[in-house]
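Structures incoming, each one as structure tokens.
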Structure 1
Amino acid sequence: MKIIILGAGEVGATLAENLAHESNDVTVVDTDEALLRPLQDRLDIRAVHGYAAHPDILRSAGANDADMIIAVTAADEVNMIACQIAYTLFHTPTKIARIRASEYLLENRLFHQDAIPIDMSISPEQLVTDYIKRLVQYPGALQVVDFAQGRVQVVGVKAYYGGPLVGKELRALREHLPQADTRVVAIYRRGKPMIPEGDTVIEADDEVFFVAARRNIKKVISELRKIDRPVKRIMIAGGGNIGLRLALALENHCQVKIIENNPARASWLSEKVNRAIVLKGDAANESLLVEENIESVDVFCAITNDDEANILSAMLAKRLGARKAMSLINRLAYVDLIESSGTQIDIAISPKQSTISALLAHVRRGDVVRVHTLRRGAAEAIEAIAHGERDNSRVVGRRIDEIKLPPGTTIGAIARGEEVLIAHHDTIIESGDHVMLFIIEKKHTADVEKLFQVGVSYV
């Protein structure tokens with residue numbers, strides 16, 4: 001696939017790396033040569049220096065025969081006009097734009113072929129907000145991702161000493177939960193992945209990923225660890241776009257406090273929220289946190305635009321008694337550091353990974369409708385639709401134990417209409433099934449995609 005990426009920032013660079021490693025023809029456009037040069041040196045890509053929305057720059061980047069344009073520059077307006085020009089002048093089939101401002105996204109009539117021809121708009125702020133909402137919904141979870149329009153979820157939890165299943169074989173899960181079918185798709189032990197078998201024994205501190213119907217998630221979590229009490233009090237550090245969205249989404253269910261350092265922004269926020277309390281101050285101020293009873297807070301969420309401030313305020317809040325601390329971190333190196341060094345921060349949230357996940361679903365081969373990167377991008381969970389018949393498909397009409405899955409790949413669940421089926425060895429895949437797969441090593445993703453491509457006889 002020939003793909004043009006507009007913008008060589010954090011998201012653009014990470015996306016270029018992902019796509020180049022999957023044998024796509026990738027061109028990156030940016031006005032900053034200092035960003036382009038290391039990308040070109042490190043990856044098998046083309047780099048074009050210039051303004052992303054200029055027709056001559058798009059033409060020199062190969063827009064005449066490009067399959068897709070992904071506009072992820074820092075400016076919403078540049079992203080939109082670049083997609084417009086790509087459609088008008090070059091008839092580019094697929095146009096994706098990152099749109100941060102909610103004012104654009106609220107206008108339903110804006111993004112279609114007769115107005116601004118964007119096939120998919122991605123809002124990192126909304127993606128992060130939804131992600132945090134799911135973590136609040138399941139207090140014991142480290143990661144929660146949706147499939148099949150939310151009917152199926154893949155959840156990552158850390159198994160704790162004293163959990164009913166800790167020290168027992170996985171096959172005991174069915175005995176403990178006869179009414180809640182689930183499948184463990186991966187276990188990470190001391191940072192290394194394991195393909196789970198029936199006789200695999202769960203150990204304390206294992207990071208366990210399982211798939212289940214949405215209604216059964218809490219029951220499964222309770223088997224791996226003591227279930228955390230529901231979240232009632234949330235403190236949000238940072239009143240930016242994400243902070244506001246999160247407060248509005250949670251204020252009817254929880255007691256929400258927002259700490260914002262900018263007086264004008266704090267005043268504006270107080271007019272936008274309904275029940276949430278807005279505090280003017282520094283989230284890293286110990287006196288302020290103690291005064292606002294940080295020890296009774298269930299979740300402290302640091303989501304300013306400053307990674308270092310987020311990390312320090314989350315660590316402070318945790319030390320002062322907050323039950324759980326989350327920190328928004330843009331730099332992937334910091335995410336690795338937080339998750340590997342045993343800091344007191346419970347969850348590091350990467351908006352970059354959320355954005356990449358949303359984008360990858362549109363560039364996968366086969367009928368892949370959803371992609372989620374997991375474990376800091378090392379693993380993937382995907383939702384693919386099975387098409388065809390037994391004679392022209394590698395999966396349709398076959399039992400799961402007959403399918404030649406790439407190494408480290410597990411089929412976790414199948415959504416068939418409104419029904420959710422947890423995958424077992426004798427489950428037969430039918431045409432139209434939405435199949436959820438977990439891939440421990442991303443290098444095998446292309447092989448999984450090929451499984452779901454239909455032979456030429458399929459019409």
Structure 2
Amino acid sequence: MQTYSGKSVAILGLSVEGIDSTRFFVNEGANVTCCDRRTKEKLGETYGKLGKLNVTFSLGDTYLNNLSRFEVIVRTPGMSLGTPELVGYRGTLTSQTKLFFDLCRAPIIGVTGTKGKGTTSSLIASMLKKSGKRVYLGGNVGTPLLSKVRAIAASSSVVLELSSFQLEDLTKSPHIAVVLPITQDHLVNIDPLATSFHKTREEYISAKSSIVRFQTQKDTVIANLDNEVSKSFATQSPGKKYFVSRKKNTDAYVDDHRVFVRWDDKTHKVCGQDEIHLRGDHNLENIGAASLAALAAGATLRAARDGAKQFKGLPHRLELVGTVGGVSFYNDSFSTVPETTIAAIKSFDEPIILIAGGSEKGSDFRELGNAIANSRVKVLIVIGQMTDRIVKAARDVGFSGSIVTGLTTMGEIVPTGFKYAKPGDVVLLSPGCASFDMFPNYKERGKQFCYEVTRL
């Protein structure tokens with residue numbers, strides 16, 4: 001068993017993952033230096049907490065200087081492998097996710113895709129728990145798991161939500177890989193604190209493909225049949241293959257707002273839209289993928305059903321905030337690409353007041369415009385840098401509803417949406433864009449939306 005006692009280790013980036021990685025290496029007996037662009041003052045409580053672990057710090061603009069003195073470097077997923085200070089480094093360059101894959105004794109279920117990863121990962125964990133299994137949920141959802149890896153028994157199950165940045169340097173693939181639809185994302189450096197983004201669509205897809213690249217014949221891949229990229233990933237794996245579709249009768253499929261799975265040579269209904277807390281056929285599709293993954297990991301059909309029916313969803317993903325005067329308010333701030341806003345719109349039969357827009361993410365809004373024009377959206381409130389492009393996309397295809405622009409705070413946006421709504425309508429925050437023009441992140445955008453709803 002590999003240990004790191006006495007080794008000099010640099011942790012690059014003191015995000016949630018970086019803090020957890022620090023704890024792991026301190027527990028291993030390593031000599032840890034925490035490196036971050038932020039100063040002691042800007043780190044605030046994080047500096048104080050890590051200081052108690054007997055680590056040293058390299059902070060500020062020179063935090064990447066003289067990295068060659070370290071035996072091991074652990075980079076944050078937000079740091080590009082092409083960062084000049086990392087190029088030519090001769091020691092062990094790794095990441096928290098890579099380390100976890102190398103050290104974890106339990107089978108890993110990995111979930112990737114452009115959107116839906118967190119929901120699907122959480123659904124799988126819910127289903128496995130209903131089967132009585134010890135489950136660890138991590139990656140981009142749940143809590144970082146590296147500091148717990150030594151205690152995770154081989155009999156446990158691990159479910160990881162995996163972004164392209166977490167996948168790109170892996171040399172092992174999950175035992176069960178779930179590949180949701182893959183569309184364009186992370187092709188523009190939208191995060192002011194990040195240094196990593198993919199220069200091309202091909203680079204983004206290549207990073208994602210690590211989820212199947214190292215699988216063996218003993219492994220399993222569950223892929224979306226309706227998405228060409230996802231479907232192509234299945235062909236790269238020598239393992240057992242299952243498919244999910246909203247268009248075709250396959251291993252898991254959606255029909256008439258119900259999800260079915262084929263298992264043990266029989267077709268079984270998992271649930272219908274009226275039996276779950278999630279809205280939309282895209283979430284039924286996620287339930288189908290999660291059910292196949294859970295069944296492949298040893299869950300029972302009953303556990304899959306119960307896990308789906310009792311799962312209440314994640315914050316900022318089509319989250320019902322409340323109802324005021326007969327008007328329902330939904331927070332879908334996690335929607336940062338047009339595809340997820342389209343899915344959100346299609347989730348409602350009620351008239352919609354849609355709040356969309358935000359900052360640049362390299363997206364094409366033409367399909368979103370068409371979806372708006374051919375849906376129950378009656379009022380479109382457009383905010384942020386992408387206002388002109390979204391308005392044009394909607395008008396070009398004949399959207400005849402009201403369009404409101406020029407609002408700059410949630411204190412203006414939410415009351416305006418309410419003003420246009422009638423009892424039975426839905427006010428939906430589903431931006432389809434990043435948040436960085438008006439808000440620090442999507443969570444803060446959703447949080448402010450929820451707060452303003454409580455003030456109506």
Structure 3
Amino acid sequence: MEKAKETGTDQELMRSMKVSKAVAAMAIPSVISSLVTVVYNMADTFFVGQTGDPLQVAAVSLTNPIFILFMAVANMFGMGGSAVASMALGEQNQKRMKQVSTFITYASLAVGILFALVLVGFMQPILSIFGANEETYALARGYVFHISYGAPFVIWSAAASFVVRAEGASKEAMIGSMIGTIVNIILDPIMINGLHMGAAGAAIATTIGNILASLYYAWYFIKKSKCFSIHPGYFKYKDKILTTVCSSGFPTAIFSVLMSVSTIVLNQILVVYGNAPVAAIGIVFKANMFITFLQMGLANGVQPLLGYNYGAGNIKRFRAVESYTKKCCLIVGILSTVLYFVFRTQIIKLFVSDPEVVNYGVTMLIAYMISGPVIGVLFVNMNCMQSVGRALSATILSVLRQGVLLIPLLYLLNAVARIHGVIYGQALTDYIAVILSTIIWKQYQNSITKEKDSVK
């Protein structure tokens with residue numbers, strides 16, 4: 001079957017363009033998408049915080065794991081579907097592309113409906129596991145109820161944004177993401193404060209934003225896309241569509257699942273000390289996403305550049321891209337961490353004014369910022385591993401960072417130093433993961449050099 005040909009621009013970008021320019025061209029759109037995600041996640045917490053009720057903020061914080069689980073499924077379908085669709089595009093196999101987009105659509109909607117039924121049917125035990133108590137249960141229940149019927153749209157709109165990019169329609173994918181974000185930001189103050197619906201209003205705003213984003217993607221697939229479709233006639237899960245999509249997206253999905261589990265564990269530990277620490281950690285988690293996602297966007301953006309040059313045998317350019325990206329991550333990480341440190345109190349007060357929550361939040365934010373300057377190195381190392389076919393190692397590092405290392409460490413630190421120790425769990429785990437990834441990647445670098453030398 002005829003393969004898709006590279007354009008002259010693509011060849012220049014991948015092969016010969018100055019490394020700094022090539023990295024910028026690849027990374028900037030990825031960084032923008034990451035920041036849109038950050039703003040979207042911050043919006044609910046910010047506007048709920050304007051109610052002045054720390055219990056409302058705590059309720060939203062307790063429900064963070066649910067949204068993370070939605071994103072785990074969306075990322076599995078979206079990133080897996082994008083990978084399969086990209087290969088089909090290169091093979092000029094439009095039928096398979098239509099099958100993939102249709103599968104992603106109906107699989108996302110089906111899993112979303114299943115999530116909704118489980119959340120509504122087992123809401124009380126689920127919220128109890130998440131750490132809800134007598135003071136926060138009713139508020140959390142209102143949020144979960146309204147976010148539950150939005151689950152199909154939350155999952156599909158996020159998954160669709162990845163699949164659309166596989167067609168080269170990055171602008172359209174950004175528009176879809178922006179629709180959900182802008183609508184959410186507009187409706188949040190109306191629902192939360194204007195209509196006095198609190199946390200429940202935040203969930204309604206999020207759901208409406210995702211419904212409109214889903215309608216946009218439906219329009220794109222039906223009317224604008226030349227390669228994709230959502231016609232039921234193309235729905236197929238055989239011929240390795242189900243297995244290939246899910247296996248390709250599994251590393252990202254397992255990372256999100258473990259993030260949800262570790263968040264639940266953290267909430268369960270903190271709620272023993274009161275609702276104020278739970279509210280504070282929810283704010284810190286969202287605020288810290290800015291530092292983390294900036295560097296993650298840089299690292300994820302250059303992965304195609306790394307993969308291309310490794311495949312082409314241009315190890316010198318591969319290492320130049322790696323080195324330059326790590327320098328960018330370090331600079332961005334240091335600057336953003338310093339900025340957060342200087343304005344730490346103002347950042348927390350931006351979300352909530354309660355003195356107790358602010359005090360906890362400032363302390364927690366400092367603890368989480370400790371790994372801010374170096375976390376990008378971990379992401380670059382992991383993407384380098386994936387680019388040279390060592391995806392298993394990257395997956396193991398993700399599992400270690402968010403699960404195997406972090407969760408036992410949280411319990412250990414709580415036993416040794418109580419809440420003052422718990423808040424340093426993520427930063428400590430991050431440093432361990434950075435060191436391990438550097439050691440592992442150094443070994444891979446040596447083996448890659450030997451492989452290429454033997455070929456010569």
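Derivation of every value follows stated rules applied to the coordinates shown; laboratory data play no part. Everything numeric in this text was worked out from a predicted model, so none of it was measured. Cβ atoms are built from the backbone, for glycine too; each structure is taken alone.
A value of 3.5 was computed for distance in nm of label points 7 Å out along Cα→Cβ at positions 231 and 367; which of 1, 2, 3 is the source structure?
1
If we compute distance in nm of label points 7 Å out along Cα→Cβ at positions 39 and 439 for structures 1, 2, 3, which one ends up with the highest value?
Numbers: 1: 2.2; 2: 3.0; 3: 4.2.
Sorting by distance in nm of label points 7 Å out along Cα→Cβ at positions 39 and 439 in descending order puts 3 first.
Going by distance in nm of label points 7 Å out along Cα→Cβ at positions 71 and 399, which of structures 1, 2, 3 comes out largest?
Top value of distance in nm of label points 7 Å out along Cα→Cβ at positions 71 and 399 goes to structure 2.
The value 66, 56, 37 for Cα extents along the principal axes in Å was derived from one model only; which of 1, 2, 3 is it?
Source structure: 2.
Out of 1, 2, 3, which has the highest value for mean count of other Cβ atoms within 10 Å over residues 279-286?
Numbers: 1: 18.1; 2: 23.4; 3: 27.4.
Once mean count of other Cβ atoms within 10 Å over residues 279-286 is tallied for 1, 2, 3, the winner is 3.
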